[in-house]
Structure I
Amino acid sequence: MTRLAYFWMALTCLAAAKDSLQAPLPDLVGARSLAMASASVADPSGAPAHFHNPASLALLRDVRLFGQTNVSGRDRVEVDPKGIAYGWRRAGAAWGNRIAEDEGGIADYTYLSAAAAVIPAVAVGVTGKFWRSHPSGHFQVLGSSPTYDVALLASVGRPWTLGARASQVERGEAPRAFTVGAQYAARAHSASVQIGRVPGRSSRLDLGAELRLGSRIAARAGMRGATPTAGAGLNVAGVLLDVAWTRYAGAHIAVIGVEASLAP
């Protein structure tokens, strides 16, 4: 952990990346993820995980719904993603909608994701992201200007997982946004680290950690670049209630997320 801290301090000069809500990237998606600094490319947990790494769907074994909203700072940014994810055996699929509005305008993307395990320890996934225009005179089932993500998730021996995602930012171009990371997940705690690069912006290092207090309560914290994050989670009869806090565009952002399994 000491070496990891030194590594983070050495890279904080790369952490001044501009916020990227207007790009087709999963910024501020998932209350649990946000509380852990969005360091989720190697974290396969939960329904919102496919926004960060679609290969995570290969590890799902049920049907899950999730929704999220921020309850403070909405004068600066509104972030309201939602979706449904389904996993069966070694494959999975998901639909998601990532809508956010800030001073740059409205970013609204429909996500369609699928994944499969090619071998027991390695899964691959792909996401199609369809931009929905505003204002629009008709209902947009998908949208237009599709872009895509391709991703990999690999278990390299307990308790380590590695993840990587390449994202197409502009239609017709090769993927130019890249994220790689690792997760250490023990029984009562986990830690994640990832580095992401977005065209035209500085690279950003994210560090997140979670401490599980029994089977119902979790405490989380992280550094999203140079911005701190924190949060907590509560499991109530299988329904996951998550809260997160961070700063965005100078405002305090408090996020609430709910995730529920439809399995009997």
Structure II
Amino acid sequence: MNGEIVVVRGGGDIASGVIQKLHRVGFRVLVLELEKPTSIRRTVCFSEAVYTGRTELEGITAVRAESIVKIYQTWAENCVPVAVDPKGSCINSFKPLAVVDAIIAKRNTGMHKDLAPVTIAIGPGFTAGKDVSVVIESNRGHNMGRLIFNGNAEPNTGRPGNIAGYTIERVLKSPDDGIIAVEHSIGDTVKQGDIIATVNGHTINAQIDGIIRGIIRGGTYVTKGFKVGDIDPRIDQLKNCYTISDKARAIGGAVLEAIIIEIKKLDTKE
């Protein structure tokens, strides 16, 4: 494993749990992101490096890398390079051992088995054995993190995870198309009815009391109904805003397990 390259498509909160696991065990991880990532839980997303140039999460530093030379320099510094390359055009240049689709788009945005010896996708929208080597179940519940070698993950439920009895009430969505102006920061305590953000003069109000766990970067263009944030009703869980979630850790471990299993299969074939 030491020094083998793994490309992770996406740098959001779930992807960051994957990136952390792979980096810690010795893979050289390359993250591919959009030009303007729309991550919600930005304090726990390596995608923030696209905007800030450099970001740190649980002792791991990610650096925006705009050239192949910079990518190799970043690896040499034991950091994670983040490149703007949503189509994965650079993948073939690195001949990675594995490519992981961690975009969580609920659809296939360009993954196929020919990208690398090992291909893994998280969540619905992919067929294991056809599109990729392994699909990882992302739906919360008994099967979360399960490895699927043939078939598909569970369909998208469209229902947010239950936290302290709240599901859809936690989620903040855009009321209109336009540029979002954000009134609060991640970690802020808010009350039901507080204005969290506005789009074209339309307010986005908190539906419950709690802590802002995630909010999209202000100035981002959003569309009506787009998720722009979420509130954690557990006031005493502020630290959770700055650490990788249980779901991201579970899925990260599942991806690592899948890669090791697929490596063993490759070794057997040789």
Structure III
Amino acid sequence: MVSPMAANEFIRFAASDPKNNFLAKRLGYCANDNLLDAVPKVDGFFSLTPREGDAVLSLFYTTTNASFPRLEDFLGVSQITAPDQIFHWQARTSFLPLVTAGQKPVFLDDTNSLYALTRNDFDGGKIVFLPPEAKTFVTVSNQTSAKILNSKFSNRTVDAEAEAAEPSLVVVAQTYYHNWHVYVDGQPAPLRRANLAFQAVQISAGKHQLHFFYQDRAFEIGAAIAVPIWVICLFSVAVTQWHRKKLKMAVTTPARSST
């Protein structure tokens, strides 16, 4: 995580040599430079940010001295900008894994959830905030005995193995968005918005395989429509050019006189 102070310094920093300017900002993973090294970062890739995710980021980056260590723990921040040098990193040891399980659900609206995330008594390993409308569908009521056996992240998927002694919640510190889906043991399951801007799914007792994946149906439908249209357009252009060529040949070829 780039600290708010460092982020502000990088915005103001400008070297006369474009190469040095870029290298300096890359050392601190300013903007999207972390993508070059495949390093996950709290503010991630931010060409577009879901509203709830932007609300969480605004907690940190609207001021230069914001510090919410318990929220940073939930977000899995293992390295943060050192206070003495914006190009240096210092380790954090209290961070949680990005996939956790067994939290007690607390049902709060978005405003109160955002506030609760900033409190010093927030423990993302023990509680999770869910919107009130989820209460009808979530049967878990207390903290449970559950654990994540392993997890693996890739560009558009997250795979995890969970084991629970009773119905439990699995929470992922990954931005919630409607194009994210989850399968539990090969069957689709409801993906809940948790801790305002992140993800959670309920599992039953036992050992389970969880597969989270990003699927943009709008893009797929658009591509499916666009490809045939392009084929038709190309065919139409080819036919038009062929007719023009035939017409040109007919005009330029002199007619034979009969004898």
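Every read-out reported here was derived from the displayed coordinates using simple, explicitly stated rules and does not represent laboratory data. Bear in mind that the values here come from a model prediction, so they are computed numbers and not experimental data. Cβ atoms are built from the backbone, for glycine too; each structure is taken alone.
Kindly point out which one of I, II, III the value 23 was derived from, the read-out being relative contact order in percent (Cα under 8 Å, 6 or more apart). Spell out each step's value before the answer.
On the way: I: 23; II: 19; III: 14.
Label of the originating structure: I.
Just checking, which of I, II, III has the largest value of distance in nm of label points 7 Å out along Cα→Cβ at positions 118 and 182? Walk me through the intermediate numbers first.
On the way: I: 2.1; II: 3.4; III: 2.8.
Ranking I, II, III on distance in nm of label points 7 Å out along Cα→Cβ at positions 118 and 182, first place is II.
Where does the value -6000 come from, among I, II, III, when helix-only ellipticity at 222 nm (-39500 (n - 2.57) for each DSSP H run of 4 or more, over all residues; to 500) is the thing being computed?
Details: I: -1500; II: -6000; III: -10000.
It was calculated from structure II.
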